[in-house]
Structure formats: C-alpha cells, structure tokens
Structure 1
Amino acid sequence: MPSLIGDIIFALCIVLPCAYLFHLVSRKTSNLPPGPVSWPLVGSLLQLRGLPNEALARLSKQYGPLMTVWLGCKATVVVSSAEMAEEVMHRQKHVLSGRVSPDVATALGYDQHSFVLSQVGPRWRELRRMSNSELFTPRRLDGLKGLREEKVRTLLQHVREASTHGRAVDIHECVFATSLNLIACTLFSQDMVDLGSELTPGSFKSILFEMFEICLKPNLSDFFPALRWIDPQGLRRHNGNALTRVYAILDELIDKHLRAYEAAAAKGEAKKNEDFLDVLLELTRDPNSGFTRENIRPLLL
C-alpha cells in the first residue's frame with residue numbers, strides 16, 4: 001500500500017506540471033483577449049468569488065471591456081461595455097453568431113431544434129423569417145392588444161378578490177402566470193395555468209418550475225466537457241424526464257389543433273391560422289420543409 005501511494009504521488013508530480021505547461025502553451029497560441037490567470041482544471045473560477053456580475057465587473061476594470069475568463073476548461077469571452085457589445089452583436093454578428101448549448105439543453109436533442117440554441121443555418125433563418133412575419137409584425141402585435149388587456153384585467157381581478165378575502169398574494173407568481181398565459185395564448189390559444197393555483201405534481205406549471213431549477217444549477221459538465229458522457233450530477237437526465245412530460249402536454253395541444261383541422265375539412269372549410277402552432281402545423285404538411293411534429297415541439301418552449 002505505501003508503494004502504491006508513492007507511485008500515485010510520483011505520477012501526480014509528473015502529470016500536473018505537464019498539464020499546466022500544456023495549458024499555458026495552448027493559451028499563448030490561441031488568439032484570445034487578455035484575462036485573469038487561469039489554473040489547470042479550475043481555470044479562472046477562483047477569481048469569480050461572490051456574485052458573478054460583481055466579480056466580472058471587477059475583472060473588467062483590470063483587463064478591459066473584452067476579456068477571456070476560463071470557466072473550468074471552457075474559455076469564455078466576456079463583453080462588458082456598450083460599445084464592445086455593439087461591435088460584437090451588430091458589426092461582427094455573422095462571425096460571432098455561434099451558440100454553445102449547456103449540457104442540460106442537449107437532453108432529447110432539444111438544442112438541435114430550439115430557436116434560441118440551434119446553430120445559424122437555412123432552417124434557423126426560416127424560423128426567424130416565420131417569427132418575424134407571424135409573431136412580431138405590427139399587425140400581429142396590435143391584434144394582441146385585446147388579449148394583453150384581458151390578461152391584465154384577470155390579474156387585477158385576482159388581486160382584488162384576494163384582498164377582499166384577506167388572502168396573501170404572491171405578486172411574482174401571479175405575474176409569472178399572467179405572462180405565461182399571454183405567451184401560451186399567442187402560441188396555441190389556450191391558458192396553461194390558473195392564477196393562484198398550487199403547484200400540483202405533473203402540472204405544466206410545476207414541470208416548468210422543475211426545469212428552471214435544473215437549468216439554473218451549476219453543472220460540472222459545462223465546466224469540464226470531458227465529464228459530459230457520465231452526466232455526473234444527473235442534470236441532463238432529469239431535464240430529459242421533465243421534457244418528456246412537457247412534450248406529452250404539447251402533444252395534447254397538437255392533437256387538439258389537428259382535430260380542429262379535421263372538423264373544418266369535414267365541413268369543406270379551411271381552418272384559419274389563428275396562432276403560431278397553426279403556422280407550424282401548416283409547415284409540417286409540406287414534405288420539403290423539414291418540419292415534423294417531433295421537431296416543432298421544442299419551438300413552443
């Protein structure tokens with residue numbers, strides 16, 4: 001046993017200095033902005049104590065508005081001024097438009113079909129064009145004015161009733177539910193949560209809260225990509241389970257829309273595209289569009 005411990009210590013004395021030298025050489029040969037000292041394995045995490053925004057603001061005063069921070073083994077370029085942000089996001093957007101997906105987002109291939117996380121390409125451009133023409137046009141936004149007013153009235157009525165009966169109101173939760181219902185009505189013409197409802201297991205609201213909690217946890221797989229294959233904290237697996245339950249709810253909404261199409265067709269009528277899901281389902285009818293029932297579900301999240 002003593003000889004085994006000695007061999008391990010000897011191996012570490014050889015491997016760690018070599019890893020550190022390789023790390024320094026790779027940093028010098030890479031064309032990255034300056035940044036704080038990066039150590040093997042932990043990178044610059046030791047300099048990020050406290051609140052992340054305060055730590056990054058403190059480092060930017062020393063290294064400038066464009067700096068490299070190593071989060072474990074991942075190099076991250078941090079932009080911390082309005083002028084540099086305009087340069088990166090406007091003038092150089094085509095060069096710097098690549099997206100890095102968190103490990104939890106790769107569950108069930110979600111990152112491959114998400115509008116936010118998918119890579120720029122023909123399909124992503126089609127999604128952007130469709131969003132601009134169906135969701136964000138002045139005509140569409142003006143048409144949603146009545147819906148926005150209705151949701152605000154519902155929120156005020158809920159607060160008024162709670163006040164009358166002496167019940168406490170969680171404003172954060174009520175605003176979240178109102179915003180979620182507004183988005184849901186825009187996407188598939190249906191409220192998804194009731195104001196003031198409890199978090200019941202299996203409900204859409206509880207699953208979303210579960211996914212938020214999973215995605216906000218620090219993930220070792222993001223800092224050390226070599227660990228992704230074992231998913232050390234099980235976050236990707238848990239997110240996959242939550243996505244499966246959300247997809248089951250979305251499948252019910254899709255079936256509801258398809259039944260409406262069939263009912264309209266039986267009457268010899270053409271169903272109008274009333275929401276974003278109708279537009280997506282219209283695309284699935286074109287075999288050349290590349291859209292299927294399975295890959296439109298991530299677009300609704």
Structure 2
Amino acid sequence: MKNRVVALVGPPQEMYPVTCASAVFGYHGPDIPQLYDFRLCAERPGPIATTMGADIVVTDGLEALAEADTILIAGWCPGPDISAELGDAVLAAHARGARIVGICSGIHIPASLGLLDGRSAAAHWELTGELGRRYPRVRADATVLYVDHGDVATAGASATTVDLCLNQVRRDHGAALAMRIGRQLSAAPHREGGQRQYPALPTTGPVPGSLAPLLDWITANLDRPLTLRDMATRSGMSPRTLSRHFSEQLGVSPGRWLLDRRIASTRALLEETDLPVETIAQRVGLSSAVNLRRRFHNALDTTPAAYRRTFR
C-alpha cells in the first residue's frame with residue numbers, strides 16, 4: 001500500500017515547500033517505484049490564495065487527514081490561533097500513528113498542539129524569538145536543517161523541504177530509493193538534519209580570507225592522509241585559526257569537510273567506474289576497503305555495493 005502524504009494548506013499559501021514535497025513524493029517515471037500518494041487538503045476547500053498571486057483549488061477537506069500517513073504543514077500558518085476542528089483532526093491523526101511534518105511557519109501547528117513540548121525543533125532564524133515566547137517548552141533551533149523525531153519532524157526553511165522529505169523516504173524505504181529520487185531531482189547528496197542552515201558570519205574582527213585555494217589543494221590531494229596540521233601549514237595559519245575559519249565560512253570543521261569530500265569522490269567513482277572498492281579507497285584517501293565501507297555507511301546509511309547497483 002502506498003504511503004499517503006497529505007499537505008494541509010491554507011491562505012496565504014507559500015507554494016515552494018508544497019511543490020518541493022510533491023516533487024519528492026510524486027511520480028518519478030517507470031524506473032522508480034511509486035510508493036507515495038500525494039494530495040492537498042484544506043480546512044475550507046475551494047480556492048486558496050497563494051503568495052505567488054494565483055489561487056489553487058483544493059477539493060478535499062479535513063476528512064483527508066483521517067486517512068493520511070504523513071501530514072505536511074508548510075508555509076502558511078501565521079500563528080497558533082487555529083480552530084478546534086483543525087487541531088482535533090491533526091491530533092487524532094497523530095494519535096493513530098500519522099507523521100506530522102511542520103516546515104517554516106508550519107511549525108506553529110504541532111507546537112501549539114503540544115506535540116513538540118520538551119523536544120527540539122528546527123526553526124527559521126526569523127521565528128525563533130516568537131516561538132520561544134509562545135511555546136517555551138519547545139527547544140527551537142535555528143542552526144540545523146531539520147529535526148526528525150519519527151512521529152513529528154520540522155524543517156526551519158522552505159529550501160530544506162527536499163532534505164527533510166528525502167529523509168522521510170530514507171526512513172520508510174531505505175537510502176537507495178532516497179538517493180535515486182534525489183539524483184533525479186538533482187538534489188544535493190543526503191544532508192544530515194544537524195547540519196547548519198547557513199554559515200554564521202563573524203561578528204567582530206576582519207573578514208577572514210577565502211579558503212578557496214586551500215579547498216582546491218585538498219581536493220587535488222585527496223589520496224594523501226591529510227591532517228589538520230598539514231592543512232594549517234598549507235594555509236599559513238595555526239590549526240586553531242584554520243578551524244575557526246572553516247566554522248565561520250563553511251559551518252563545519254576541517255576534518256568533517258575533508259571526509260565529506262572523500263565520500264563525494266567515492267560516490268562519483270562508484271557511479272562512473274567499475275573500480276574495486278579497495279582501489280577507490282586508495283584514490284580518495286580512506287586507506288582501505290574496510291575503512292571506506294564503514295565511513296560510507298555512516299554517511300549514507302548504505303554500502304558501496306548497494307549504492308553502485310542503484311546506478312547500474
């Protein structure tokens with residue numbers, strides 16, 4: 001049976017996150033299994049005003065939530081003042097096992113219903129102050145892409161909708177299907193929810209120099225067992241200063257960025273060549289097939305062999 005995803009919409013509806021979700025959960029052609037059914041519903045069916053200047057016509061009402069496996073609320077709820085009927089419908093769906101997904105301002109509904117009490121939630125940086133005042137029991141975090149508790153998931157910004165929805169596919173059907181869908185959409189490789197929404201800008205002192213020359217050098221020398229000191233020496237900085245610049249400009253540590261590049265190169269070689277895993281491990285600087293398999297599985301939740309089969 002298909003997983004039934006219902007987007008609960010309302011005026012003024014921002015369409016971008018809804019269309020992103022429909023792209024992930026919609027039809028992907030005959031070569032990718034169609035395991036989701038995506039539809040819209042509204043508290044008051046009919047024409048729904050959108051932020052793009054054109055109305056959409058929604059035919060299903062709140063009764064659609066009674067059959068939903070996943071309820072997506074994105075980009076329209078301006079605050080906690082929802083009707084008792086809407087709140088009861090969402091709570092009833094959650095009680096029978098439906099997953100509730102709040103994106104950007106859509107977080108207000110699960111937060112106002114108490115579904116996020118005592119839990120962390122990804123929030124857009126513009127909303128954290130308001131969320132803290134209205135829902136003091138919710139730990140709103142503006143630094144992460146998304147937070148997925150299984151029964152309730154949140155994403156801070158509309159642009160992270162694809163990331164969160166692909167993570168839902170991973171949970172439901174595994175990493176291979178999520179990667180096939182992501183590849184068809186030309187989406188970025190799987191991003192963990194804990195990654196930062198954006199790199200923080202330095203608040204004092206001079207703007208650090210660009211890391212681009214160092215990053216180019218690292219990418220050209222992935223086969224070497226590079227250390228933080230190697231990178232610091234190349235950049236002419238101390239290890240501590242280099243780590244700070246990575247955090248400020250890229251939002252990750254030098255070691256994490258290096259590992260991400262090694263994994264990205266591994267993915268490319270698995271997709272485009274028939275090289276043995278041991279050879280790939282040497283080329284990307286992961287030393288052995290055992291180490292590559294462990295790192296690859298930790299990053300993508302699948303094995304190199306299974307990943308390669310996805311693209312054959």
Structure 3
Amino acid sequence: MQGWQIRVRGQVQGVGFRPFVWAQAHALGLVGHVLNDGEGVLVRAAGRGAALAALRDALTQAAPVLERVGSVDCSAWPLPSPLPTGFDIAASGPAGAETNAAPDAATCPDCLAEIRNPQARRYRYPFANCTNCGPRFSILEGLPYDRVTTTMARFEMCPDCRAEYKNPADRRFHAQPIACPVCGPRAWAEVGGAEVQGEAVELAAQALMAGQIVAIKGLGGFHLACDASDADAIARLRERKRRPSKPLALMARTDVLTRHATPTAGEWHLLKSAAAPIVLLGKTDSLPEGLAPGIGQLGWMLPYTPLHHL
C-alpha cells in the first residue's frame with residue numbers, strides 16, 4: 001500500500017471538486033481525505049499504486065464542468081497509524097491568498113426543471129442551486145470556500161437540506177449555498193420602502209408589464225429593469241439612470257430572443273454557457289431605437305438565476 005499527497009491548484013473551490021474527489025476515491029477503494037485550504041484542494045490518499053494514479057489522472061480528465069485545474073502536484077504521504085478506514089471530506093485548512101474563487105454559474109438544467117415542477121419542494125423557489133450552478137464569488141466573504149465563509153452562513157440548513165448536503169448520491173452533496181423555501185433566503189417586493197403583500201416575482205412581472213421600472217436584486221447587485229418593447233419606459237429608465245445614450249442590455253428567453261436576433265452557433269454557445277455573458281448581436285428594427293441609439297448591435301443575455309427564469 002502507498003500513500004500519496006496530491007495538491008490541486010486552480011479554480012477548484014466552489015465547483016463540486018471535493019465531492020468529485022470523494023466519489024472517485026470511493027470507487028477506487030482508496031482511504032484518506034480531501035479538504036479545501038489556502039492553496040486550493042489537498043488530497044491525501046492511500047491504496048494501490050494503480051488506484052492512486054487513476055485518481056490523479058481523473059482530477060484533470062474527468063473533473064466537474066465548472067473546475068479549471070491549474071496544476072496537480074504529487075508527493076509521498078507517510079501512512080498514518082492507524083490507517084483511515086474510509087475516505088472523508090475533511091474540515092477546511094487555513095485560508096491563504098493563492099486560491100482562485102469560482103465565479104457564479106448560470107442555473108443548470110436540473111435546477112431549472114426543479115423550480116418548474118409543482119411536485120418538487122423547490123417549486124418556484126428563486127434561490128435554488130446545486131454543485132453545478134448558482135452563487136459562488138458573489139456570496140463569498142472569505143476563503144477557503146465553505147458555507148461559513150459565505151453570506152449563507154446565517155441560514156441554518158433544515159433537516160431535508162442537510163440530508164441532501166450529506167448524501168453522496170445527491171447533486172447537492174456538499175453544495176455550500178444549498179437552500180430551500182423552509183430554511184433559505186426569501187424574495188419580497190417593496191414599494192416606497194414598504195413591503196407589499198403577494199408573491200414577489202408575480203408582482204415584479206405585473207409592474208414590468210404595466211410599464212413600470214423595477215429594481216431587481218440579482219447575485220451581484222441590483223438591475224434596474226423595464227419592458228424592452230416600451231419606448232416610454234425606456235426613456236424614463238434612461239432619465240432615472242442619467243444615462244442618455246449608453247446602450248442598455250437586454251435579457252430574454254431563447255424564444256423571445258430569436259424574434260429579434262439570429263445568433264450564430266458560437267454566439268448561442270456563449271449565451272448558454274455557465275458564465276451567461278452579455279453577447280452583442282446584430283440589431284433589427286423590431287425593438288425601440290432608444291435601447292442603443294446609433295449603434296448596430298444590441299447586448300443580449302439569457303436568464304441566469306432561478307429568479308430571472310421565474
């Protein structure tokens with residue numbers, strides 16, 4: 001039996017990397033542990049040499065979609081006595097300045113299906129997320145990346161969320177921002193500083209359709225939003241923002257976007273990526289000129305949080 005210490009650097013915190021290592025180690029019959037620390041992720045494993053090599057290779061060849069491994073360094077790990085009986089996700093080590101924090105990731109298909117399923121307990125929940133999507137950098141208050149170093153620390157998990165968090169077969173296994181309507185953040189609507197009764201998402205949608213301007217709190221700040229087909233609302237938004245001519249970005253579902261633009265395959269790839277960026281597309285005459293005066297392109301993005309999708 002051999003012992004290896006594997007140091008992984010790069011964008012490896014907040015991307016489901018520790019649960020991935022845990023699953024690989026269990027499948028290969030290894031014992032030891034994995035943890036986050038100030039340099040990235042540290043793996044200490046013991047077992048057959050071939051199994052350890054397979055784990056090392058998997059870290060770069062089969063890792064989670066959100067990870068970006070910068071380097072993998074292996075060294076000998078003196079076998080502890082007694083030898084661990086299993087493989088665990090250990091408590092994080094001390095923070096440091098060398099860890100890359102993962103960016104926020106657009107809602108994954110599984111979470112999107114869940115918030116649309118009336119039978120799911122996160123049906124229409126604006127803050128659903130899992131190890132494959134959701135807030136990362138925007139909620140970070142310190143390193144290494146763990147729930148206690150994020151703004152989610154104040155929300156104690158309910159028994160159902162804790163069970164998902166601890167279940168290796170669940171896509172929320174060690175998902176740090178895990179939440180649900182029972183234990184997580186809630187959405188509400190305010191007018192003039194006073195909370196308005198009713199479902200916040202429905203109230204916001206009604207206000208937008210009525211030509212009003214709505215401040216929508218997203219992951220990284222507030223969006224001032226209005227109906228992009230309403231020239232009067234666009235003019236009022238520009239007046240309030242004191243932004244007379246700078247282009248405004250648009251958010252729309254794919255079916256709405258295709259009525260006004262024709263993205264190439266490469267542009268679709270960017271729009272639908274986890275980064276969910278604003279992509280410049282050729283402008284048509286189907287929307288008010290006030291969105292981007294004198295410019296031949298419009299900046300489009302797809303909804304990237306459950307709140308936006310709802």
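Throughout, read-outs are computed from the coordinates displayed, never taken from laboratory work. The shown structure was predicted, so the numbers you read here are calculated from the model rather than taken from an experiment. Cβ atoms are built from the backbone, for glycine too; each structure is taken alone.
Miscellaneous remarks
- Looking across 1, 2, 3, the calculation of distance in nm of label points 7 Å out along Cα→Cβ at positions 180 and 236 that yields 2.7 traces back to 1.
- For distance in nm of label points 7 Å out along Cα→Cβ at positions 68 and 84 computed as 2.1, the structure of 1, 2, 3 it came from: 2
- Parent structure of the calculated result -12500, given that helix-only ellipticity at 222 nm (-39500 (n - 2.57) for each DSSP H run of 4 or more, over all residues; to 500) is the read-out and 1, 2, 3 the choices: 2
- Computing semi-axes √(5λ) of the Cα gyration tensor in Å, for residues 76-163 alone across structures 1, 2, 3 gives 31, 19, 13 for structure 3.
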